[in-house]
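Just so it is clear, none of the values below were taken in a lab; they were calculated from the coordinates. Nothing here was measured: the structure is a model prediction, and the numbers come from that model. Cβ atoms are built from the backbone, for glycine too; each structure is taken alone.
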Structure 1
Amino acid sequence: MAAGFISFPVLTRVFSVSEYGIMSLVTTTVFIAMAISKLGFPISIVRFYSEFKAKNLLDNFYSTFLISSFALGAVTTVAIIIVANIFGNYNTGENIISVMSIASILIFSGCVIDTITSFLRAEQRTKLYNFTLVIQRYGSLGLGIFLIFYFIKGLYGFFVGQIIGSLTILGVLVFLLSKERKISLSKYSNNIIKESVKFGFPLVWSELGYLGLSHINRYLIQFYLGSLSLGLFTAGYNLATYVTEVFMYSIDYAMAPICMSILVNKGEEETKKFLGKTFRFFVLIIVPVAFGFMGVGKDLLAFLASKKYGEANLILPYIIIGQLIHSSGNILNSGLFIKKKTQIMTMIVLVSCLLNIVANILLIPKFGILGAALATLISYTFYTIVITYYAFKEFSFTIDYQHIFLYIIVAMAMYFLITFINGGSPLSNLIIKIPIGAIFYITFILLLDTEVRRGVFRSLKNKDNKRPGLIY
C-alpha cells in the first residue's frame, strides 16, 4: 500500500486533473467487475483453509479455487468488453468507455491473482504475499509510465502497461504454485465450491457494497460536476486512503487468518483476548496517523500532487476521519465473520451504500466535492455503528475505552501543536511537523501508558538478546 505514495505524485503530474478523474472511474469499474467475478473466493479461502488442511485436502482445495477463478475471470472480462463496445457506440463525451474496453483485461488477471495471493494470506506467508503485491504495483506502474512517455500516450498507455505487468505476475504465481501443489482438473471438487459459494457469495454483495460505499460518489461527481471536479475529489480521497490503508490492511489482512487459527486451536476466550488487544493497539497507531494527517494534509497534497490540486484540501479532514471510523469497523465486525453471519454483513453494507448514494445526491449539487466528502463521513459512521452492534450480539470482546480515550486526547493535543508550526513551504512544514508530532505523541504515550512502556522495553530487551518478541 505504501507504493501508493510513489504512484500518487507521478500520476497526478503525468495526467491532467480530468484524466486523473477518468482513470479513477475506469479503475473503480474494474474493481466492481472483479468483485463480481471472484464470488467471494478470497475470503472463503482464508475462512476454510485451516479446515481443509486438517483434512489433508489442500490439493483439492487449491485446484478447485484456481480453476474456478480462471473460468470466472475470463467470462467476466469478455462480458465487460462486449458491454463496453456496445455502449461505446453511443459515447459522445470523453473516451471513458473505449479506455474501459482495454482496461477490462485487468479483471481476468486480477481475479486469479487475488485467488493465489489469498492462498499466501491463509498460509500466513507474509513476506511472499507483500513481495508479490509490491512487485505487481511497482512493475505495473513503471510499465504504464514507460509506455506513456515512449510508445502509447495518455490513459491507453497507462492501462496497457498495467495489463502487461499484471499478466506477468500472474504467470509467475501460477508457475510457483504448480511447483508446490498438484493442480489438476481431476482434483476439482463441486462440494468445495458449493461450500465456498454458500459462505462467500453473500460477501460478493458485501464487497460490492463496500466498493459502492467507497467509490459510488465517483459516478455521481462525474454526472453532476464533470471530470475536473472528479479529479480533484479523487486526489484528496486517494491521499487520505493511502495513509490509513497502509495500517488498516497490514492489520486486517494478518488478523483474519491468525484469528481463525486461535479460534480453532485455543477457543473463543483466547480469540476475544486477541481481538481486544488488536483493536487497542490498532487505535494506538491509527488515531495519531489520522490527526497528524489533518495537521499536514494541505502541505502533503501540495508537495505530492502539485498546486493544481489545491482545492482538494477542503475535503481532507472529512475523508480521513471517515477512514479512521471505517477502518475500526474492520476489527469490530469480527464476530459476524467468525459466526459466519455474512448475510448480516451484506445487508448492513448495502444499506450503508444506499445511504451514501442518497447523501451524495442531496449534498453534491449544493456543496460540490465537499458534499461528497460529507456523504462519505456520514455513511462510514453509520456503517461502523450498526455493524458493531450486530457483531457484538454474536461475538463480543472487551474494548479498553480508558486507553483508547487517552490515545485520542494525546493525538488531538499533537494536532493542535503542529498546526501552529509554519516552516514557510510545504516541504519545510512536512520536515518539521512530522518529527515533532511523532516525538510528542510517542513521549506522552510512553509516560502515560504503563503497558505500552513495559512492552517497548521488553521488545528492546528481546532484540538485544536476539529473540523475537511482541510488544504486548
Structure 2
Amino acid sequence: MTRAILDCYTDEPAGLGVPPFVGVWPRYVAGLYEETPTYLTIDDLRLVRYVESVPRVVIDPPAGRTHIEVLNHTRRYEEIRRVLENTDELVLIIGVQTPGKYLSARPGTPREARKLLESFPVRKVLTGPALTGGTQFRGGSRPQVPQAEDFEELRPFLFETYEELQPYALKGARLISQMPRIENRIVEIETGRGCPRQKGCSFCTEPLKHTVQWRRADLVVEEVKTLTALGTKAFRLGKQSCIFSYEGGDTRKLEALLAGVAALQPTVLHLDNANPQMIDERRTELFVKYLTPGSTAAMGIESFDPEVTQANNLNCPYDLAFEAIQTVNRIGGLRGENGCHALLPGINILLGLAGETEQTLEKNFAALKRILDEGLLIRRINIRRVVPFPGTVLYEEVGQKCLRKNQRYYTAWIEKVRQEIDIPMLQRLFPVGTVLKDLCSEVHNGTSTFMRQIGSYPIVVAVHERLPLNAFFHVRVTGYMRRSLIAERVL
C-alpha cells in the first residue's frame, strides 16, 4: 500500500504547525510506517485546482499580493497529481483550535480537503486535533466537527508513554526532507502533554486529549539531535500547556532539558506557553540563560476581570498576572544581538467567555493601560474570539451566548487596544533606528515585502521594496503600523 500525508496545518492551545512552523503531527504519523510516506500540503491540492481552472496561475505576481493559500506547495503540479493518482491511502492531518492570523499560510478544513479530493480515488483517513472537539480557523464561529461518512476512517493518534512515542518521533523526523524551505522553518518539539492544573480553563481542549505527562530531557535532546542532522536549525520547546511547569516546575530537570538542547547549538531556541502562576525568578533566569534572544512567554491570562477569571477557572488572578509580567520584564528585558529582547511576556485575551460583560472589556483595557503606564514591555497582545468546542465546559454551559451578547462591542474595543496600547508599546519595544537582524522575507503585497525573524512570535516588518522571497535581511525600524513595523533594508 502506498501512503501519503496531507498536512492541512494545526494550531492548538498547545502546539503550532502552520508554516513557517513545523508541527509534531506529520512527523509522528510518518513514523508509524516503515516506508516514509509522501508529504503533501493542502496547498498542493489547491495548486492542482488552480492550474486546472486557471492554467497560468502565478503564485507570486510581479505587482500584486502573494497567494499564500498555495505558497507552501511541495511539488510541481504534474508531480502532485501523479502522487494523488498513485496513492492508496491518504492520511489527512487537520485541526485549528486556537484560530489566528497567519502571514504566509492558510490552514485547510475538512470540507475543503474533501471537496478538493473528490476526483481522486484515494482512501481518506482523518487524524489530528480535529478529532477532539473539531476545528475552526475563524474565532467566534461554530467548530466544524468531522463527519465519519466523509472519510473512510477516523484514526486518533494515541500513545501511552513518551518512551512508546520516541521511535515514531525519530523515524518520522525524516519527513522534513520533503518540506519546502526547511532551512527557513522552526520546528516544534514536544515537551509535555495534558494540563497540570487539577481543573482546566473552561474553553480549553487540552484536558480532553491527555492526562499530564512530561517528556524526559534525554528523549527531547535525542529528537532535536536527529532533526539537526537533517538540516533543521530552529526549534521551539512547545506542545505543552506551560513550559514553566516542566516536570512539576523542577528547576534541576528544567535546566537539564534546556542545557541539553542548547548544547546542540541551534540558531534559534525559543519557548511557548507559560502559566503566570508558575513564573518565578529561577525558572525565568534559566530560560534567559539558554534561549536565543527574541523569545516570548505566551501567558494565557485570557481576562483581567476577576468575575470572568472565576467563572472560567482561568490560570491566575489579576495580581499574580502582573507579578509574572514584572518578573519576566526584570530578568528578560535586555536587548540581544539580533535586536530583540531576551525574553518578554505575551498576553492572550479571549472574548466571549462565561460571565463577560461590557465592563469586562473596560477592565481588560485598564489592565493593559496599567502595563503601558508602568513602563513594562509586552511582546504582543493576542486578542481572539473564543470558539466553544464540544466537550469543554464552555460549550456545555455557555456556548456562544456571551459572544452573541457582546459582539457589538468587540470591533471598536480591539481597535482602541491596537491604537492606544499596541502602537505605543511597539515604539517602546523597537524605537526608530533599532536594527533587527536576520529577517526572512515571506510574502509580497504590491511593492512591499513582509518579513519576520525565525522565532516563536516574531514581529512582522514591512519594507517598501519588492525583495526576493525566502532570503534574509537586516533592517532598521522607521515607523509603525497595527501590530507591525515599517523598516528599511540595511543589508
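Structures 1, 2 were shown, and relative contact order in percent (Cα under 8 Å, 6 or more apart) at 18 was computed from 1. Identify the structure, out of 1, 2, from whose coordinates Rg and Dmax of the Cα atoms in Å, for residues 141-340 alone was calculated to give 18.2, 54. Answer by label: 2. Cα Rg over 2.2 N^0.38 Å, for residues 5-228 alone computed as 1.07: which structure among 1, 2? Computed on structure 1. Structures compared: 1, 2; top value of distance in nm of label points 7 Å out along Cα→Cβ at positions 189 and 221, i.e. the largest, recorded for 1. Can you tell which of 1, 2 yields 160 when volume of the Cα convex hull per residue in Å³ is derived from it? Traced to structure 1. Ranked by mean projected area of the Cα convex hull in nm², for residues 261-404 alone, structures 1, 2 are topped by 1, which has the highest value. In terms of distance in nm of label points 7 Å out along Cα→Cβ at positions 13 and 197, the structure with the greatest value among 1, 2 is 1. Can you spot which of 1, 2 the value 3.4 was calculated from, given it is distance in nm of label points 7 Å out along Cα→Cβ at positions 77 and 285? Checking each candidate, the match is 1. Given a computed value of -9000 for helix-only ellipticity at 222 nm (-39500 (n - 2.57) for each DSSP H run of 4 or more, over all residues; to 500), which structure among 1, 2 does it belong to? Derived from the structure labelled 2. Among candidates 1, 2, the computation of distance in nm of label points 7 Å out along Cα→Cβ at positions 21 and 237 that gave 1.7 used structure 2.
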